[in-house]
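In structure tokens below, several structures.
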Structure P
């Protein structure tokens, strides 16, 4: 396929030909075959099984042109999730774009930890979860799907991110979630939530150092920098969340935080110094210390 052809050229290529071409174009990627299949499925509206079973079928010209454009963008490093506008998280099909982080499977560990903690918080009062830096709403919506009788509140400073979260909420038809715009706890001050408190606070905040070499690699090159990078060697926002939690967390309430693979020890120290107990760190799929929880004292 040549990008120099004119719009009027008739280009007829089969599914197999398109896949062979795209895998060659994406050869520098360690996921070339998966990327090619995913993009062609997205363009044609077919699944992978259909592509393999109908390899000799021709693809319509406008679909071939769209596919070529997406492959060229992928060659430049654009994330598959942004190219297709979707990402699966906790078995939920989420809409994503450049205004939000791409949900990672390792972040599902927050949801797992939340569900484990929630089992110990039974009671007659309305149970609440606060998700700080909600982004696409991935964690909040996963929590809402698993805890239909709980109230979930997601906060994000980015109005653009919240528009994505609201799209996902409508798509998933989860009524027990609401999203609020503002910086961390600020939009909740002086509201009923400051008085009635939350049972669990969860967050996947910015925690990457400004000089981290990984910011120039992979998908993060295209993700919103404000959702990735934090001052004070990556700890500034983690500290704000921990220090500010006293006003909004119920007695015996829990805080659950995602952090960098090498930040667990310091996060545990900050939690301990802030009066939390039952502090524990959980490891992600790669064996890295990724999520730390702590409980407020009575």
Structure Q
């Protein structure tokens, strides 16, 4: 068994530079998989010097034994404005635990409408879930939407959106699954679930191609008249974003284990219909 890391009084002093609460804050959020650049930015904003913040992060990594075990995850941008080659995006919400960012204007109204039209032209069918007992997917009462998957790099529109999401999350296009469009009509829902694969026969089989699902991007294409929010029940958060707005979140922690607080679900649509775009990001090329 590996020896516990040696943490000196000097290390503790560095972690407590801006007050003792920072030690627990840093270790808790790093354990949960929050991106290091996000932690560093928040520390500097709170009064840490960049050098001390970086040193404190390195000490916390040692405490958690992450020097060799830590996995990278897609980037979750902090609150503020982003310009992606002239396409303006506003990050209006960020949470560290669970690791979530809400980004507005990820897709334009015309892109949302075009995706809905393209999805219907290719045909919708009942959505399925991973079968834990085998490699095949299956329909299940917990997921009652209809949907379809666009071909990877399938035309100018799909390529543009794949590239934009890859840039926004700083995660390679080749690590992304196919974009999926989902339609929810009144009464339809997706009960709380995890996007990360379980350690089951089906989960292990799915991880053979591209590894774990480390990140999820949900983009609203059309909002329902009532209901249909995206809920994170363990975090007490529910989002009702407008069309074009994306919810980005991590599915795993720093050691690539399923992140408990990533439990989420699509609440039942009560009136109208909801369309969303789902983009799952793997740890390696898919």
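Just so you know, all these numbers are worked out from the coordinates, no wet-lab data involved. All figures in this text were calculated on a predicted structure; none of them were measured in a lab. Cβ atoms are built from the backbone, for glycine too; each structure is taken alone.
Name the one structure among P, Q that helix-only ellipticity at 222 nm (-39500 (n - 2.57) for each DSSP H run of 4 or more, over all residues; to 500) of -8500 was derived from. Before the final figure, lay out each step's value.
Values: P: -10500; Q: -8500.
This value belongs to structure Q.
Rank structures P, Q by relative contact order in percent (Cα under 8 Å, 6 or more apart) and report only the one at the top, that is, the highest.
Going through P, Q one by one, relative contact order in percent (Cα under 8 Å, 6 or more apart) is largest in Q.
To which of P, Q does the computed value 5.8 (distance in nm of label points 7 Å out along Cα→Cβ at positions 58 and 226) belong? It would help to have the intermediate numbers written out before the result.
Working: P: 5.0; Q: 5.8.
Matching structure: Q.
Determine which structure produced the value 64, 44, 34 for Cα extents along the principal axes in Å, calculated from the coordinates; the candidates are P, Q.
Values: P: 71, 40, 31; Q: 64, 44, 34.
This value belongs to structure Q.
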